[in-house]
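In the part that follows, the structures are each spelled out as structure tokens.
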Structure I
Amino acid sequence: MNNNSVENFFSSLWQDYVQLTPQVNAIQQTLMEHNPTLINDHVAFRTFDIPGMDIDSLERHLFDLDYQLLDNYRFPDKHLSATAYIHPDTQVAKVFLSQLHIDQLSEQSQQIISHKLSTRSALPTDNSLFYSGRCWGLPSWEEYKTLRAESEYAAWLMALGFHANHFTLDINAFNSNSDRQFDWLGLIKLMESIHIKMNPEGGIIKGSPEVLLEQASTIADEIQFEFDQGTKNIKSCFYEFAKRFPQADGKEYQGFVAANANQIFSSTNSA
């Protein structure tokens, strides 16, 4: 296995992600006061469904890192589909890769996206693509708002490009070697103590033991961005928490729950 390559990949991903997600430093510091070793459950990415950038094009870089296909998911109301990948090393985070189906958007949004993507430079040919940022021209502020009104996902991706959209703490691993056991209430209170807001859509805790997965996420940070009409605040990235439950065979569930993920996507919605 390419463990060293995986380590380098995640190190570079993390460095890029932290720059876009100021809240993470406070979250990590607070969590590490109880457990110095934080294990990632999964990391998520966004992309468009066009050749060279779609899931089929990006996943080959994951396969080169020894990832294996886990499952596929669809989100019709958000015009998205997704694929999850798992690594044979259980200490390596799973990957959740989603894509926007551009042809399902309005003609106006399609034109904005197609025009900007036509300006893109050559994409990296290695896994640095996952943290290469925006490889095309920045949309105008009006174009950004037009996209955001129809698809927050489209606006986010058009402005920011390729980055880890979120990292996710493995609560099971965290509690197994923590100086205290954190239930959801304790974890939420811990976030409140450092003034981190949680995504309330569908309830702060998404999922249940019955579906074998519970998740919660923070509200994405806002960062300043220079548009044609001046400096504007836009949503960047967020942090997630995942708690998994044992299946009938006693093994911990490794998949994802579409209903949970559908609500997690809203963590980057503008107020």
Structure II
Amino acid sequence: MYSRHTLIGSIVRHALLLLAVAFAMFPFLWVLSASFNVTDGMQMQRLIPPNPTLAHYKDLFTSPQYKFGIWLWNSVKISLITSAFVVALTALAAYSFSRFRFKGRRVGLLGLLLVQMFPQMLAIVALYVLLLTMGDFFPFAGMNTHTGLIMIYLGGAMGFNTWLMKGYFDTIPRSLEESAKVDGATPFQAFVRIILPLVRPILATIFVLTFISVYSDFMIASIVLRTAEQQTIPVGLRVLISDNYGNRWALFAAGAVISALPFLAVFLVAQRSLVSGLTRGGVKE
């Protein structure tokens, strides 16, 4: 009796799991199928296209009216630079808040938390005016520049990530740094060689989350970036179908499939760090 109930329960759980996977995968499979469809329209699409073709992928990179390669490079470049700066600056700020006691520490932490309570879009008008003004003095960091867009992303990502990483630093025993200092290491050497390897999982997590957030952002990028040569993937794909969505569905689907590849690449590279133990390297093996 017990074995029969266990078998039935296992079948039900696996059936529900397969149903959930199918529900989650269907949109991706539908878009992937559309990218190979011969026609661009949505009316004649089938999950398994009768005559699959790669023409839409070719058109994205060869047609002079589309700048898909430039859009893809802009998105990857902006996302990587922003993620690297967020990880570096957040690690320094979180370590300071976690280990040091200084005047204004509590106010600074509460200020970061308070800022994160308001969506970044509430400040888009102020950010727009700020970039316009900065462009008069620093043209490389004004409107329609990647530098200006990166600065906006940095400001929006620092607060929450600092809080998140500070909690992670608080779990690291101070005795590890004290032992390193006894052996002659400077505070910065102890931070770089002892602490950072131990918090590698949270560094990888923040890097991946920031990359995904920046890479997929449409609203802020569409306001800051004006010319086609400066635009990112989300803005470029919107321009691609803005005037004739129904007849460019397959082309849009091909662009969406290619756009998903950097997500996969970043996750695969950071996967080992994401699942590694907290104190790996803290003791001799």
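Please treat every number below as a calculation from the coordinates, not as lab data. Computed from a predicted model, the values in this text were never measured in an experiment. Cβ atoms are built from the backbone, for glycine too; each structure is taken alone.
Miscellaneous remarks
- Identity of the structure behind 1.27 (criterion: Cα Rg over 2.2 N^0.38 Å, for residues 56-199 alone, calculated), options I, II: I
- Source structure (of I, II) for relative contact order in percent (Cα under 8 Å, 6 or more apart), computed value 31: II
- Of the structures I, II, the one that 17.0 was derived from, the read-out being mean count of other Cβ atoms within 10 Å over residues 224-231: II
- Computed 4.1 for distance in nm of label points 7 Å out along Cα→Cβ at positions 48 and 176 - originating structure among I, II: I
- Computed 0.95 for FRET efficiency 1/(1 + (r/R0)^6) of positions 88 and 112 (r between Cβ atoms, R0 = 30 Å, to 0.05) - originating structure among I, II: II
- Per distance in nm of label points 7 Å out along Cα→Cβ at positions 104 and 232, the highest-valued of structures I, II: II
- Comparison of I, II - label where Kirkwood radius over Cα pairs in Å is highest: II
- If helix-only ellipticity at 222 nm (-39500 (n - 2.57) for each DSSP H run of 4 or more, over all residues; to 500) is computed and equals -10000, the structure in I, II: I
- In this comparison of I, II, the computed figure 20.1 for mean count of other Cβ atoms within 10 Å over residues 168-175 is attributed to I.
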